[in-house]
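No lab work stands behind these numbers, since they all come straight from the coordinates. All values derive from a computational prediction rather than experimental measurement. Cβ atoms are built from the backbone, for glycine too; each structure is taken alone.
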Structure 1
Amino acid sequence: MHRDYRELLEEIKEITTVDGFVSACLEIKESMFFYERDLMLAAYSASLELLMVVALLSAALKGKRELLKAQTEVERMVEGLFTELEKFQFPLDIQYVVDHFAQGAGLQTRLRMPAYAAMMRCYASNAESAEGDLDSIVQKAHKVLGAVGPDVEADLNSLLGRLGAKMLRGARLRSIWLKVSPPRIQMVLLGLQTLMNNFRVTPYYNYPLEDIAVERQKRRKVKGNVVSDLGVFRNFRQGGSGHTDLNTALSKDEYDHFFESLFSSFEHLDVEPDQHVVDLIIMILEARLVNEDLNAGFLMRLLVYCNRWGLSEVSDTVLEILAELDFEDPLFYECWTLLQSFAGKALPAMRRFARA
């Protein structure tokens, strides 16, 4: 069945009215063996976000003007839903669900939307090929979030959009970034990974996507618009299929398993790190500069590894962390002990820090 992006927008319109929201939630609830409010709302948001991005993709395949029109329409409909939910007087049980949606899954969707729009603009212009790998983009996003200025949000969404565009092309997100990134970034990363997981189980799009010129050529060959069956998206709500950001699935490599092990053990102390591990350790330590809630036990284990391996390359970042800690903080002692263990190797970093 050939579907124009306008029909996808109509489907979004149907579930972003007050009645549509309630009906969609009831459909999801009916598909559950055991009712769970947060899962129901996460499934609604995941369904809506998938529809949004597929509509934007379908529009992008037609052209940049259509993409802009679709983006404007999607934003208007989603914001309209929140306006209506806020004004409407519901029975107590529905109001309870609405309040949790507005403060939880719904708020996350609103905050993810600019990154999704940036992702599609980036994909449509093939700009994602000019960026580095996903790890370096996450690192840049952390630094942008730690900056001060009026353009932080725009710059952050632009970076996360480029990251999303790379994920559309098949780039893999490391699980560690979902654990150490600050909530503002973690929320978008969770949304992007959930989108990719749902793309995998959505027919007709053959995830990962090829570049937009190739994708357009595919559609010309079938002499129609983007091939899409709205039943797929309805089944997401009615059949309980698909993924939400509460059950995020990621593929992992040996580096992911190594860093995840740091949350519970020291099983890799005798393993010699390669340069990629060192680079990732520095990126993770930098995340602490913008995420004070990063698991302290994990960080301390990471510092023990740095000590064991003599990784003086982390000195600059450890000094920055040290400058932000209270003297009584246990992490302060661990950072100071680590720098002392480097002896003279940490001096260049100390000089740079003193001059900064």
Structure 2
Amino acid sequence: MTLRDSRDKIISNAALPLATGRKWKPSNAVQQATSTLRHKDIVGQVQQGREGLGLTASEPTWRKATTSERRKLVVEEVRREEEVARSAKAVSLVKQGQWTLWEGVERRKISWRELWEMEATRISFIIRATYDVLPSPKNLHQWYGEDPSCALCPTPATLKHIMVSCKTSLTQGRYTWRHNQVLKSLASAIDIKRCATNSLPPRVANPLKATAFVREGQKAPKHPSTKREMGQLIMARDWKMLVDIGQQLIFPPEIAATNFRPDLVLWSPSLNSVYIIELTVPWENAFEEAYERKKLRYAELAAEAKQRGWNAKNCQVEVGCRGFVASSTIRLLKELGSHGQALPQTIKAVS
């Protein structure tokens, strides 16, 4: 488009073919994107969401866009159409397209730096595990006719069976070990935030802001911008935490009398606030099911704590067995004040 839309007629009239693959041609993609953008001009601005008419952000139109803006619009439209085609093809795949059925799963972002630092075998495992094309006994049986049975039990060893469903692995504590490793990373991130908050000076309810007057002809002194703390932890300085790792967790008796052992308990006596946190490492397709199951399990415990005057929050977090983090985990970390670089670092640690 840069050559075609050039003001120099010699350059614009020069038909320079671009050597590409046989399945995709840029000229056809640009023509299709241009037709779609012109059709959007005819349709006009379409209202989306629950906001009122005219409250959505306006998009640049093809008719009023400049040459550079048109190139950007075409590139974005080509990307969108390719993504739609890729998603449509993925939906039609029974095995490799299972990721399209995941609900409440955050995208896993891997930077180029992390990609270069990873070993080739790890990259291969992450990609093939996502699309369920690892050489599991079930896949090897389908590809080469080998025995599909699990090495630990007579059940057919699919990837799901190996990762979350093998009863022998559960009895041997393999899933428990993986769960505890994720819990250690999550608890470490929360504990760092807790200790940093408790070390702050006592919180003032209504701090008075002093007005700095400046003489005529002088400039106001530049003060370093103070970072505003966020999250619920900033409301108190006496947060305590218990984690069900190493030794059996005993739920704080001043909050509620119970035999339940949630994975993590975070509470503040001054605020009468408690977080009951339960971690699950399920199959990615079962995030919603695991969330509802664990929420119902600790509902009575949260209700009993509320009857004793505590502001109890029943929080369920999920981290998939293949390293994908649920939206519930992100919500909890943000609520506790994890923002900026700390949030992606915590997500990377638990995944």
Could you tell me which structure in 1, 2 was used to calculate helix-only ellipticity at 222 nm (-39500 (n - 2.57) for each DSSP H run of 4 or more, over all residues; to 500) as -22000?
1
Test item: Rg and Dmax of the Cα atoms in Å, for residues 84-259 alone calculated as 17.9, 53, pick one of 1, 2
1
Suppose you compute relative contact order in percent (Cα under 8 Å, 6 or more apart) for every structure in 1, 2: which one lands on 14?
2
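Of the structures labelled 1, 2, one was used to calculate distance in nm of label points 7 Å out along Cα→Cβ at positions 156 and 196, giving 2.1. Name it.
1
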Computing Cα extents along the principal axes in Å for each of 1, 2, the value 88, 83, 42 comes from structure 2
If mean count of other Cβ atoms within 10 Å over residues 36-43 is calculated for 1, 2, the one returning 19.5 is structure 1
Comparing structures 1, 2 by mean count of other Cβ atoms within 10 Å over residues 148-155, which one has the largest value?
2
Here FRET efficiency 1/(1 + (r/R0)^6) of positions 100 and 284 (r between Cβ atoms, R0 = 30 Å, to 0.05) was calculated and came to 1.00; which of the structures 1, 2 was it taken from?
2
Output 11.6 (mean count of other Cβ atoms within 10 Å over residues 140-147, calculated) maps, among 1, 2, to structure 2
